[in-house]
1. If mean count of other Cβ atoms within 10 Å over residues 46-53 comes out at 14.2 when worked out from the coordinates, which of 1, 2 was used?
2. Among the shown structures 1, 2, from which was the value 1.0 of distance in nm of label points 7 Å out along Cα→Cβ at positions 22 and 198 calculated?
3. Just checking, which of 1, 2 has the largest value of relative contact order in percent (Cα under 8 Å, 6 or more apart)?
4. For which of 1, 2 does helix-only ellipticity at 222 nm (-39500 (n - 2.57) for each DSSP H run of 4 or more, over all residues; to 500), calculated from the coordinates, equal -10500?
5. To test your reading of the models, identify which of 1, 2 gives 24, 45, 22, 7, 1 for P(r) over Cα pairs in 10 Å bins from 0, in percent, for residues 94-149 alone when calculated.
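Rule-based calculations on the coordinates, nothing more; no lab input. It should be emphasised that the depicted structure is a prediction, and the values quoted were computed from it without experimental measurement. Cβ atoms are built from the backbone, for glycine too; each structure is taken alone.
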Structure 1
């Protein structure tokens with residue numbers, strides 16, 4: 001079966017970069033859209049790549065199951081995971097500071113590895129949440145990719161596609177900035193609102209460490 005027509009990763013000329021959340025899918029339903037869109041490598045950005053409820057998404061098993069589908073596996077949870085082992089990545093209230101984490105050496109090395117893999121073929125960033133707006137892959141990783149000229153493409157339920165711009169517009173609307181979501185006359189206003197929307201969204205969905213676990 002030929003892969004579906006892929007959306008470009010952006011103006012960089014690299015292969016497409018997708019994101020996907022495994023949610024509660026069976027392995028077949030998870031693998032199908034990856035194969036349909038020609039994904040050749042899954043980059044796992046879960047800090048803890050295990051699932052007691054869904055053992056087929058635990059790292060050793062998942063790697064073998066993906067290999068059976070001719071899809072490679074790469075663990076990048078230490079570099080791009082949403083629960084970084086670095087006290088500098090947390091705010092005083094214990095919530096991960098995504099902007100601060102993006103500046104870290106580890107995060108930048110993780111992004112560099114993604115870009116390197118994109119030179120070889122389409123990649124999908126994988127985490128657990130089905131909706132990217134509820135996941136650090138969108139709130140933390142995607143803004144950096146956009147800054148680098150890459151437009152991630154989100155694989156949603158049933159294999160449907162959501163563009164990065166469409167996801168950003170949903171984010172703006174969900175955080176009270178619907179008026180600038182599709183306003184092309186004032187791009188700076190949209191950009192400023194988007195930054196605020198990311199921050200507000202993170203307050204609701206970002207990982208929150210226990211107070212004693214964060215060194216301040």
Structure 2
């Protein structure tokens with residue numbers, strides 16, 4: 001498999017999941033500053049012009065929740081999802097969908113405001129709202145969604161990998177993670193997970 005990613009993007013979650021699953025893969029970095037995600041070569045892989053994209057022997061998969069689910073399902077021995085319980089798996093998918101459709105979008109208003117508006121004042125207003133919106137999202141996760149010590153209890157799953165990835169954005173979004181004690185402890189604990197350490201070293205070495 002080939003994973004296309006960009007540093008500091010949500011593709012980190014897919015990269016970590018591949019590593020945690022013990023998958024055989026190659027990681028190919030895209031330079032957003034050079035606009036490589038819009039190059040003809042990459043658009044031939046993913047016409048959306050975004051990351052992540054995972055090239056498999058059956059075709060390309062895009063969107064983080066889909067890629068994470070695919071990795072968990074194709075590497076069942078890694079125990080990254082409750083594959084034998086349809087209800088629990090649906091709950092996991094619901095959590096990951098919230099991260100994708102709500103939390104990620106709240107974050108994107110800080111650096112991708114031009115997706116929603118052209119007026120400079122409107123873009124500035126969206127950016128100003130990001131700390132509150134991200135804090136609201138993580139407050140909901142902290143108080144209503146997070147079981148502990150992992151999202152769904154005692155087992156680390158793809159939901160934890162995804163949450164960790166988005167949690168790394170909080171400081172840049174102007175949110176003090178210390179107001180979420182469970183999430184803060186979670187982030188500190190996962191930061192030293194061997195798979196995460198290996199991926200971060202690989203991404204930071206280029």
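1. This figure was derived from 1.
2. Going through each structure in turn, the value belongs to 2.
3. Between 1, 2, the highest calculated value is found for 1.
4. Source structure for this number: 1.
5. Corresponding structure: 2.
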